[in-house]
Structure I
């Protein structure tokens with residue numbers, strides 16, 4: 001890998017991230033020891049943005065993988081591909097990160113099959129090695145390499161959970177939606193709306209989060225609040241903006257939609 005290959009994965013501009021509880025210092029200490037880190041928290045609460053921010057702050061390349069149930073071990077480590085000159089090996093994102101000393105971020109790892117996630121075991125313990133069985137190669141991780149995974153405990157089930165043998169290879173940071181005042185500041189900054197509008201959006205979100213487990217799998221995320229704010233900043237009527245970004249994406253149940261719409265109209269009518 002040449003310098004150009006490394007540079008293409010650098011986070012060029014500082015991502016906006018609001019530190020809430022010293023999580024940046026904890027992460028830096030873990031990175032100093034190249035400790036694997038697990039970020040636990042609900043959808044859209046800032047886990048991915050935090051990883052981008054820390055990669056920028058540390059000046060490290062970042063390679064992100066969106067995990068899914070169809071992802072195989074080959075998707076992570078690499079495979080032989082056929083071209084006009086025959087077969088050639090192509091590294092997967094995990095292997096590339098290990099070679100160039102990037103931070104590899106496996107987003108929502110619980111979505112991947114357990115037989116896929118076991119490939120990360122030897123690179124997340126004292127060995128820091130990645131076996132490429134199909135190629136007959138053992139990759140020693142670059143001294144700067146670190147693995148980070150994210151995980152939504154709200155989706156835990158017998159079918160979708162991490163094995164203890166995987167969990168206990170990671171230090172972990174808990175994430176949640178920030179307190180109301182901080183979340184309103186984030187929404188105002190990210191969406192470009194005034195503080196009063198941002199505050200109303202956050203109040204709507206808090207009402208829906210109280211419905212988690214009572215008709216909703218998840219409440220409204222900070223990400224969706226930013227979407228709503230961006231629509232409002234574009235001149236869209238607030239009720240219509242909230243319908244599109246906060247109500248319709250969250251549920252298809254007519255009664256629950258009516259409940260959410262009533263919450264929106266409490267603040268914007």
Structure II
């Protein structure tokens with residue numbers, strides 16, 4: 001076997017549009033784990049929003065969350081390593097969001113917070129209600145994001161969305177220029193704002209080295225711009241067929257969409 005670790009993005013990659021995992025993927029990943037391969041979730045999501053997938057995969061590895069902002073140990077229920085946003089920068093982002101009338105979710109500690117309910121918020125709430133209570137994400141309404149940020153222990157990221165993607169692009173550029181923060185597209189209408197230097201690839205490389213491996217030992221799957229930092233630094237970075245052409249061009253291989261069994265087929269071809 002040439003790869004000893006499988007790194008998986010969730011949305012748009014391992015998950016179908018209905019937020020389920022294909023049975024072919026589940027079977028291939030289970031066989032890989034039985035063969036001694038480590039399987040790792042590397043996601044833009046908060047750890048409170050990946051319970052059903054972590055449990056479906058029966059993992060024992062930590063999860064890389066919020067685009068590499070922190071490493072979370074599900075067994076011990078604690079953060080192992082993290083680089084959260086400084087509160088003064090978070091407060092400035094909130095001011096800029098208000099000025100631009102752009103919606104932002106605030107990811108802190110053990111919860112995702114929102115001040116105004118948008119379509120994205122409603123969809124997330126409705127998705128949570130389909131899950132067993134023990135697997136539902138902690139998604140809370142607050143009167144003030146600024147107040148919530150001030151009282152939080154750790155601020156992981158902002159998930160910023162807007163139907164006008166050009167306006168969202170301008171906002172992200174302003175945040176990068178004025179605050180020096182990391183702005184990465186994680187969905188077609190969402191930009192994630194986190195501390196500069198955080199990325200999926202960086203946190204993955206740290207964990208891989210701590211386990212005694214090299215990035216050349218990793219097979220990674222992703223579909224969006226926040227996945228490039230790992231797709232371009234692992235042994236084989238695989239882009240999904242539903243990814244933008246710019247991402248496909250920078251990946252080592254392109255497979256079918258997240259509705260097709262390409263992840264399983266790649267695991268059988270490369271590992272099993």
Structure III
């Protein structure tokens with residue numbers, strides 16, 4: 001009973017925050033401020049910290065498969081919430097399809113960014129000299145007709161027009177989590193039934209959102225690359241705005257899954273107007 005009470009209190013507080021109108025309207029601005037001013041943290045953090053190493057457990061375990069973790073927890077939460085309310089497999093699949101469309105857009109952008117980097121970049125070989133001057137980079141010799149993969153395998157340097165895909169992914173996952181979990185607050189206020197499994201999944205999504213924000217701060221503070229990281233964050237925010245504030249706001253049909261919570265937030269009343277009012281809020 002004690003653990004269940006703690007679970008209810010924690011999930012109610014998190015649902016109240018994520019479902020708050022002010023939070024939903026300004027969360028992308030907060031995330032943009034983090035990306036813009038986060039590299040300034042490099043002036044205060046220690047480069048001897050465990051988070052200053054790319055081989056850290058959190059980077060290897062979560063960052064490299066960030067989209068997979070997001071799909072697992074958000075997909076399980078969305079499916080359980082929608083299916084427990086309507087008992088409609090078709091409706092649950094329609095809501096899950098938002099993850100598929102977002103994942104497809106993310107993969108397409110990653111392919112385009114790789115093509116851009118390969119098309120605009122060049123391979124350089126560091127020139128080894130006998131005299132070593134501190135704080136001075138070694139001379140680089142251009143190596144023509146080398147692809148990026150061949151260049152990196154040979155231990156040389158690749159310089160191209162790069163956009164941080166890690167920051168792009170983290171920003172997109174944070175905004176996606178905020179959008180999909182924001183439905184839980186209005187659902188509880190309408191008197192929706194929520195058992196322990198649903199609340200646990202929601203809590204895992206909230207913890208994952210906190211982890212993505214923490215990893216984003218770590219990348220910005222310990223591995224600052226301002227132009228590329230800023231472009232990655234901007235691309236993540238633009239992708240979210242185009243999907244969740246544009247395409248998904250259309251009426252649901254065969255090519256549009258609709259916005260989160262559509263068809264679910266009317267547990268006390270069958271009025272469509274009441275449901276749409278809650279969704280707009």
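Derivation of every value follows stated rules applied to the coordinates shown; laboratory data play no part. Small disclaimer: the values here were computed from a predicted structure and weren't measured. Cβ atoms are built from the backbone, for glycine too; each structure is taken alone.
Brief remarks on what is shown
- Structure from which 19 was derived, relative contact order in percent (Cα under 8 Å, 6 or more apart), options I, II, III: I
- Winner on FRET efficiency 1/(1 + (r/R0)^6) of positions 61 and 101 (r between Cβ atoms, R0 = 25 Å, to 0.05) once structures I, II, III are ranked, highest first: I
- Parent structure of the calculated result 30, 19, 18, given that semi-axes √(5λ) of the Cα gyration tensor in Å is the read-out and I, II, III the choices: II
- Test item: distance in nm of label points 7 Å out along Cα→Cβ at positions 37 and 253 calculated as 0.9, pick one of I, II, III: II
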